[in-house]
Structure 1
Amino acid sequence: MTLKNAATAVRLNAHAPYSNFKVGAAIRAASGQIYVGCNVENVAYPEGTCAEAGAIAAMVAGGETRLTEVFVIADCPAPIPPCGGCRQKLAEFGAGDVTVTLATTDGGERTTTIGDLLPGKFDASHMDRS
């Protein structure tokens, strides 16, 4: 299965009764395994979970910590970018040159990288006091 197919399929499982804005994400881990996530809303905004965060959580639960490719899809007029928090989460588990494909359900796509999505990222080196 491709990342596009996996993200498209999991998007249908999104729990978005308040916004009706369903998002699907698929990530490929270093092993080649694909992990998926969809957004899960909660009436107590902003307590929901983004699709990218769900896919990362599934990857970590699967025992992996490095992602090598990302695909995000939603029914919107332009390719859907991850929110700021998810950009930081992607940067935690993927290198700056990791490909991120942003897509719409009608076939629009834009390819970028984690580094382009989050230049000047905060990382563990910022916490080094030595």
Structure 2
Amino acid sequence: MPLMDWTDDLVIGFTIIDTHHRRLVEMINELYDAMIEIKGQEALRVIVNGMVEYATIHFMTEEKYMLDFSYEGYPEHKKIHEDFKLKALDLQEKLSNEDFVLSLDVLNFLRDWLKGHIQGTDRSYIECFRDNGVE
């Protein structure tokens, strides 16, 4: 059973953004499965490293559109991305310690942050992106 389901309320309406969001949901579920199956630190590290890399690409994509379209909410949105990246880097560092145990609290944070970000913050740029021809 996945920790997070991809549901219609997570759809923003832009193919590239929705594809990225869907992949991030899948990665959270992969991390959850690895934790439940007690795959070990190395497996968790690989998944978290992949998530951080993928989230960085996703954030860069959103931010490029925002800059290209002079989106007025860009500074605040970028700050939210930067804050999340710092938390993700902290998680990466903790996973390098063999004594660190990934908890459901951390996974719930990732799930809740992503869901809240998609359903809240990301919805604020829909009109701007649509007006500028993003499909």
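Among candidates 1, 2, the computation of mean count of other Cβ atoms within 10 Å over residues 40-47 that gave 15.4 used structure 2.
With helix-only ellipticity at 222 nm (-39500 (n - 2.57) for each DSSP H run of 4 or more, over all residues; to 500) coming out at -23500, pick the structure among 1, 2 it was computed from.
On the way: 1: -7000; 2: -23500.
Computed on structure 2.
Cα Rg over 2.2 N^0.38 Å was computed and gave 1.09; which structure, 1, 2, did it come from? Going label by label, the one that fits is 2. Across the set 1, 2, relative contact order in percent (Cα under 8 Å, 6 or more apart) reaches its highest value in structure 2.
No lab work stands behind these numbers, since they all come straight from the coordinates. Everything quoted here is computed from the prediction, not taken from an experiment. Cβ atoms are built from the backbone, for glycine too; each structure is taken alone.
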